[in-house]
Structure 1
Amino acid sequence: MRNISINQLDDTPRSVVAIGTDYSHGHLLPFHTHRRAQLLYGASGVMQVSTHDGNWVVPPQRAVWIPPGMAHEVLMLGVSTRSLYIEPGTVDLGGRCQVVSVSPLLRHLLMEAVEVPLNYDLAGRDGALINLLLHELKRSTPLPLHIPMPTEGKLLSLCQTFLNKPNAHQSPQQWSEQLHISLRTFNRLFRQQTGFSFRQWRQQACVVQALARLAAGEAVTRIALDFGYESPAAFSTMFRRVLGQAPSVWLEAAN
């Protein structure tokens, strides 16, 4: 099915409903929930997903798993999506959002799934396609594209400001001074709220925010300088440390 809301199809007597939707650049889906779990795959473009637990960037040809009932917001940057809406209990990728890899086989199955009839024959070819799709989905691996966020207060505000303008040189001392607390108290609070040390979080945030810009075609040099790195090489070294590959190699895998 194409360009139809899940709200019109939620009662379909099938465990999986597949919908393809094209979005204009900058289209925002405000916070909402689904009764079913959702696998949201971007065939093109970049998605920025937010929940109360954090932010995720979904580069082209990756997907995000959204558990049933989880409130989420999605900013679409030139995206053509393929979504699976899956009855709770059918497949379980965990109770939190996560960006997952999409194998070439899963990619083709997702593209084909939106073309099957709504009430597909469970015992026929289309039923077998959906079953294979679910098996392949279970083999997906999580990708480290999550930016955990504090739940509230001034620390949340500081994190949100940083995401709008990442700066690799910001220090925990600067943040502790803004919060009027000791450095030791700040470090303990930050880890309690995010699960990361400040420096780990800063690095993760820079990488994930950079991915959205890289996928949109921006140059590594421009991003590196904007984020405060001394050179593209310094940025690439940090990027490789987090994702295991240079920016150019990582993006090439999405094409």
Structure 2
Amino acid sequence: MNEIEGVAPEVESILAAAAEREGGTSRLAVSARSFPEAFAAAESEGRVPVIAEVKPTSPTTDGEHDEDPVALAESMVAGGAAAISVLTEPDHFGGSPDALTAVREAVSVPVLRKDFVLREDQLDAVAADAVLLIARFVDDLPSLIEAARDRGFQPLVEVHSTTELDAALDAGADLVGVNNRDLTKLEVDLSTFEELAPRVPDDVTLVAESGITNQADVRRMREAGADALLVGTAIMDGDPETNARRLTTQDQ
């Protein structure tokens, strides 16, 4: 799709940096831990499936977190997180491939690489269990999904509109994230997920992303059809273990 026109200046800056970022020097082959299986395991244990995000900073949050990424991830898992997301974008989110590698070695749950991946060679920057592909910014989504799967990654395809969702489904995506944040204005609206979820086939694993801050938001997204939730700031701000446990506890 590669529809960059009209995005917020912060996102435009992120994409410009991503376009210049080099990929890996050798092709990766990953034996991935399954995200759907991790979500099912959380459900069977009475927990809401949550992907908790290690996010040092971002253009939409104030301040920075300089805690050890491994310690943060371990706290989130102790609080019930079914999976971990690690930012690897260095210039605007303070992330790194090294942080992801350390986290993946330390935890037993699946780990998602959160970044702005635009080209196939950028898939080879670091091994993860899943990799985020943002439908709006990818030139050839079917090819990049195939390239990710060829390496063993599970591609989590992020969408925000019906056009992007249709493109993701047409490309064969079976793990789809609906971002409630509009990358044009950087505003969050949970109704975005509610509007798109009914269009997603039952055999697609569906993740609600952004704007989930409390138990009411969790219930709202789950009732709308979310198989899992991706939560960053609401877990990072404060005690990650306590926050994760609060959001993963069923029947609040």
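Each reported figure results from applying straightforward, stated rules to the coordinates on display, with no laboratory input. Quantities reported herein were computed from a predicted structural model and do not represent experimental measurements. Cβ atoms are built from the backbone, for glycine too; each structure is taken alone.
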Requested in this report: Work out the source of 18 here, i.e. which of 1, 2 gives that when relative contact order in percent (Cα under 8 Å, 6 or more apart) is computed.
Outcome: 1
**Report entry** Among 1, 2, structure where distance in nm of label points 7 Å out along Cα→Cβ at positions 49 and 137 as derived comes to 2.5
**Finding:** 2
Query raised in the report: 2, 12, 23, 23, 19, 13, 6, 1, 0 is what came out when P(r) over Cα pairs in 5 Å bins from 0, in percent, for residues 105-216 alone was calculated for one structure; which of 1, 2 is it?
Result: 2
Query raised in the report: Out of 1, 2, which one gives -10000 for helix-only ellipticity at 222 nm (-39500 (n - 2.57) for each DSSP H run of 4 or more, over all residues; to 500) as computed from the coordinates?
Result: 2
